[in-house]
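Structures incoming, each one as structure tokens.
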Structure P
Amino acid sequence: MDDGLLAEKLALRARMMALREAIAAPAAGAALVQNLLRHLPKAPMRIAGFWPMGAEIDTRPALHALHAAGHHILLPVTPPRGQVLTFRAWAPGCAMAPGRFSTQHPADGAEAAPEWLLVPLLAFDGRGHRLGYGGGYYDRTLAGLPGARAVGVAYAAQQVPRVPTSPRDMALHAMATEEGWITPA
């Protein structure tokens, strides 16, 4: 990645982290649930979610609702840098363990490959590009799951006109926010 693109991503990352801290809204997680249930498949699927950290939109209501709807919920286990994520089965009340970078994942559970992934992000655009935290975990993981569908999950205010991208950055199939569902143009 060239220095100009790296600097552009770093600046946007810092700006969006500050914005997200300012907009964190506890009720947004409940609104997100309705948008996910309306657009995700009804038939039981293996859906990877994520346990929210910091000021991320609260995905826990969605995880519970998707589980109640019959989906098999998976949560990522963050490996050392440079590797792909693995996913463990999650159900309400299961024991959680701390992971890298303040993440949380099921302490035990069978590993499985997701068919759909709910992907955390700092910024997204209408083309389906996302800005993550900079570790490349989801880009590597999505590249290894070509049949899986990836949905960015964030606050609506995290949408920007353009996310700077490199050829390694994987695009999303859709974005879900507390305000709606966005399919890339």
Structure Q
Amino acid sequence: MTVKELLDKVGLKNCSTVRWGEEVRTGMCGVYIVSSNIAPEDGTGAGNIEFDEYAIKYWINRLPDFTIDGLPPTVDAIEKRLSEFWIPEENILYIGMTQSSLSKRIHGYYITGIGDRRPHSGGQWLKTLKNIGGLYVHYTTVSLPEQAPWAEEKLLGYFIEETGRLPFANLEGPCGRKQHGLKNQREKK
């Protein structure tokens, strides 16, 4: 599936794209999709997953209550578990939305460290990837803030319809929460 096909299914147009880490220049609300492909019409899959071992070690070391299936996590155990949710033939890795500024929300996504709760910890599994700097953020605005959650739910629904599951870094969606066994993977409130 391509980013363009997914957006077309919801009737969203005028998609813009930035490389991961680059500033998004709009104060409007909307939806965004993190992909391994720069072109929204490119359906090439992300291929094999490669993890950043140092990021995973940092994640483990900073959260003393972090567990996987009730046991203390190891790098190997986390890599194995996250690999179970990877879809190599898909390029869409995360779908998100904001009812406020896309610029502010996506910037918050970039700067939130793995295991941090704020400003935007959704999709933090992306931060375990070795090639995170090679990802792209496709985004489009909506006219009204209340349209953003609707659009995100529809995008996730179509993705699930096509693949049978949520994108890699989405932990919940219209079909419920992923059963991943990771507990306390973010700092406490």
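As an exercise: distance in nm of label points 7 Å out along Cα→Cβ at positions 72 and 128, calculated from one structure in P, Q, equals 2.5. Which structure is it? Computing distance in nm of label points 7 Å out along Cα→Cβ at positions 72 and 128 on every structure in P, Q gives 2.5 only for P.
Upon calculation of relative contact order in percent (Cα under 8 Å, 6 or more apart) from the atomic coordinates, which of the structures P, Q produces 37? Label of the source structure: Q.
All of the numbers you see were taken from the coordinates with simple rules; none came from a lab. If you're wondering where the values come from, they're calculated on a predicted model, not measured in any experiment. Cβ atoms are built from the backbone, for glycine too; each structure is taken alone.
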